[in-house]
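These are the structures, in structure tokens.
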Structure P
Amino acid sequence: MNTKYIFVIGGVLSGVGKGVTTASIGRIFKNYGYKVSAIKIDPYINVDAGTMNPLEHGEVFVTEDGDETDQDMGNYERFLDTDLYSSNYMTTGRVYLSVIERERSMGYKGKCVQVVPHIPFEVIDRIKKAAENTKAEIMVVEVGGTVGEYENILYLEAARMMKLDNPDDVAIVLVGYMPVPSHLGEMKTKPTQHAARTLNNSGLQADFIVARGKYELDKPRKEKLALFCWMKPEDIISAPDVESIYTIPVVLEKQNFGQLLAQKLKFKLGAVKKNNEWDKFLNKAKANKKPVKIAVVGKYFATGAYTLSDSYISVIQAVKHAAWWQGAEAEMTWLDSEDFEKDTNQIKKLKNYDALIVPGGFGTRGIEGIILAIKYARENNLPYLGLCYGMQLATVEFARNVLNLADAHTVECNAKTTDPIIHINPTQAKNVSKNRYGGTMRLGAYDCNLKEGSKMAKLYGAKKISERHRHRYEFNNDYRSQIELAGLECVGINKETNLVEIVELQDHPFFVGVQFHPEFKSRPTRPHPLFLGLVKAGLIAPASPK
């Protein structure tokens, strides 16, 4: 059949659930055996997500081919259990840049290049190329932001053009918000009605409305939405809050959403695969009982009075996957490393946890507090996993407190350190000196050879692995023999560059630092070995120091 395109558009406010709705629609069709892919369109002018503050925008998700993308791409990969690439992601900046570069090279053969139609044409070309690259039978396209925003008009115009050309191959799903004001105690439909009418102003009629709210949509509200949004009641899909986002495909399918979409797109869906991998995973998740308490120490947590866990959403999900598959429930607590710096006695809080994670990050703020936490984990047999910056700071802590190199540091924090355990390679130094920051880090998948007989080789069950990277600074090989002799082994090496990728501590239940980001490759149906190892160690190790 022709590739079918499903556009998911948001109404009223951001964060209403477009991303997980997009991922869930994809998962529904994957359970029926279709080849499914997804695209995220972000309307900002940034060329990618790499230069944005994670406090404002959340995690930067890195693809296999090294694209720095929106965190929703991570949800797509996790739900669909597939790898996505740069062709699955676009921004306004990226689209305009392509059009301008084509114009500069006479790609338009002297034509007057205009915002309309050339920008929508570029968007359509990118959508179709992504479908071709992934061989998708069904492509789900999320348009970021909300309907009615000026910056989204051109993407809605692209959707309108595609639907006009092939009406049976394009469906429009509007995700609307259904608030229940506390002073009224009644679910209100008006915000979603306004969103639907605003969508009409763009030349599009929603084929379906996914009604997001705290509670399940009742019959009167469903009928009201259908009446005022020119739809049938069965095309209004209720999407109440759920305990786990991974149950959303089940919630939607109970309302025959897959069948309804297939009917709208003029193809026969067939029968869902029985006992599919998603059902097996959900059964595992439901069965969990034993808690495992994990402290996450870092600095990208606070925005005003709120904790922004979106900064590390892939880490959170990877821990949950690993816990569920081992009959456990992860209880994660965010600890601000600056609190340890203000009062070093606060470090004793770690005795209440089964494991410690230090995730990725940049800059100097809170670093000494993180190093204190790593020291505690090393000395008290607390299972530890350091991700990217967490690996680098683990080597700094070891150099200071085991090798007695008191001035040891990363040059990112102290350019004049006499013992640069972590330094910057020449290529990255050149980028920084010329203020070239966007898309210039060591990005994407790189191979790593594992030391035979190491804990990591046993955990992975392989001699060679591939993991995704996002960093500028590297371990300084001048110190490699010293730290290895002292007990911190370099067990993962990139053969082409001789760069250290993994360190593990001898005579410790689990003390591992990795230069890469394993969280990006964890799947609900296939938990990542490193997180499985950490959770297992946390379940075994006592939650108090020796």
Structure Q
Amino acid sequence: MKGQQKELKGIFWILFAVFLVFLLIPFCLLFGKSFWDDGITGTFYHSVLQQKDFFTALCNSFQVAAAAAATATVLAFLVAYAVHYTLLPSRFKGFLRFVATLPMFLPTITYGFAIIYSFGKQGLLTRILGRQFFDLYGFWGLFLGYVIYTIPVAFLLLHNTMKFVDKKTFLVSKTMGDRAISTFWVAVVRPLLGTFAGAFIQAFFLSFTDFGIPASVGGNYDVIATMLYNQMLGGIPDFHRGAVIAICMLIPSVVSILLLQLLERWNIRYQKISQVELSKNRVRDLGWGLAGLAVAVFLLSVFAVIFVVPFVEEWPYRTGFSLEHVMEVGSDSELLQVYVHSLLLAAATAFFGTWLSYGAALITARSTLGARYKKVVESLALMTNAIPGMVLGVAYLFAFSGTSLQNTFLLMMLCNIVHYFSTPYLMMKNALSKLNAGWETTAMLMGDSWTKTIFRVVTPNALPSLLEVFSYYFINAMVTISALIFIAGARTMVLTTMMKQLQYVNRFHEVFVLSLLILATNLAVKAGLSLLAKHRWNHKKEKREKGRDFV
């Protein structure tokens, strides 16, 4: 027991040191920068809050983020309902699940370029449909990009919750003679109210803090993310006022997280989930199937241009098939080097981030450490969930400029690990809490040390979750831009920051080729790790069955 305490305390202090240096101190410096100028002053807040442009950008951000979040939640519900409450073919349901999560495998800056080449005056969909339906630079371009960006998050939240909704309520409601609309409310909508609100808040938070989409289709429609970027890296940088905008950007994020915590109380939890087969209803299946298909077609139609533009001579003037742009990227040593940078950064982020998340989860889910230790870990996870990537990037810019860590891959890796820590930690915590709680005690009675038990028993059984966490970190490290845009240098460029540079010189063909490269890489890693996790799960199942046969 003493050995366990010593080892767990070691893990705790390593974890705390990482977050002290790469979260708490940078954030304190950011906060101080907004108040300090040869002494404490409120001048910078006063000057920013007096600017009409600031409140215009803030209102624009709230308006477009709220509209996109509401739309994304509704569209995600259509797909999730078609998956869970119909008797549609399993392959079709799998197709809907895949398309609903597809945007997660691409950087948000790609969404903007896809919208331009789909809905612009010479866009693919504009040419097919014969007219341009809206001005894509401004509200509608941002709205469309944010909807695409947040559908996967809203869908996953609703999809995961629907797994645990007791479908027996359908039968009870029908037996009591309720009308169809009443049954729909009682059996589906009411149990999901908390998740609906959570999906909306998460979608709003992501839209409000995203930089990639405004960077490509924002135009003259100012939002808070582009205002922060221009203040920090524009023609005349103003770090003090940039710090103020970053702090203001943090307030809606913190409120969103607090609301999510509050909504946990409203989630319905069932004592037992009844396995009830749905009744056959062709009208229901056709209706919801078409609704889900419409959402899938919408997403695929926007991204179709990514698979077209790189393989034509010169869009939209010469549309003959050509591999010229792919060959150009393949022969460009600089772009290939940047791709290698992205791969190595994503792999390093995933490897070290997975072990850090695992160590944190061991403290809270499988240890006898005091409540204070566990409270600190939970608080750190909550903080990382509340701080937007752009704010973290600005904090790193203040904290590490002029140090040996400036413009290094090590700093970028640590930024990614801290930025995305919350979700991997919760994934590992939930997984470890479900494993046999007596393994460590049994091993100790048999004379094994705690460390041996963790590596020989707990880790192999937690391997599917570890692979899932690795996949999460890798994919997000490949597509992120918000934080890295402030800390990546000329020699540490990655694909997403390179796309921003290519935008300035109108090299959009290369942007789409690189987007395809990111998509293919992420899909390959996700598929490979999923197969490995499935193989591990089947192996464990076979061992259990052999054990029963032996008994």
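Derivation of every value follows stated rules applied to the coordinates shown; laboratory data play no part. Being a predicted model, the structure only gives us computed values, none of them experimental. Cβ atoms are built from the backbone, for glycine too; each structure is taken alone.
When distance in nm of label points 7 Å out along Cα→Cβ at positions 123 and 411 is computed for each of P, Q, which one produces 3.7?
Structure of origin is Q.
With FRET efficiency 1/(1 + (r/R0)^6) of positions 27 and 187 (r between Cβ atoms, R0 = 41 Å, to 0.05) derived from the coordinates and found to be 0.95, which of P, Q does the value describe?
Structure P accounts for this read-out.
Out of P, Q, which one gives 1.00 for FRET efficiency 1/(1 + (r/R0)^6) of positions 315 and 355 (r between Cβ atoms, R0 = 41 Å, to 0.05) as computed from the coordinates?
P
Of the structures labelled P, Q, one was used to calculate volume of the Cα convex hull per residue in Å³, for residues 43-154 alone, giving 124. Name it.
The structure behind it is P.
For distance in nm of label points 7 Å out along Cα→Cβ at positions 51 and 499, which of P, Q scores largest?
Once distance in nm of label points 7 Å out along Cα→Cβ at positions 51 and 499 is tallied for P, Q, the winner is Q.
Out of P, Q, which has the highest value for distance in nm of label points 7 Å out along Cα→Cβ at positions 299 and 483? Intermediate values should be presented prior to the final figure.
Details: P: 1.9; Q: 2.5.
Largest value of distance in nm of label points 7 Å out along Cα→Cβ at positions 299 and 483: Q.
A value of 15 was computed for relative contact order in percent (Cα under 8 Å, 6 or more apart); which of P, Q is the source structure?
Only one of P, Q returns 15 for relative contact order in percent (Cα under 8 Å, 6 or more apart), namely P.
helix-only ellipticity at 222 nm (-39500 (n - 2.57) for each DSSP H run of 4 or more, over all residues; to 500) computed as -10500: which structure among P, Q?
P
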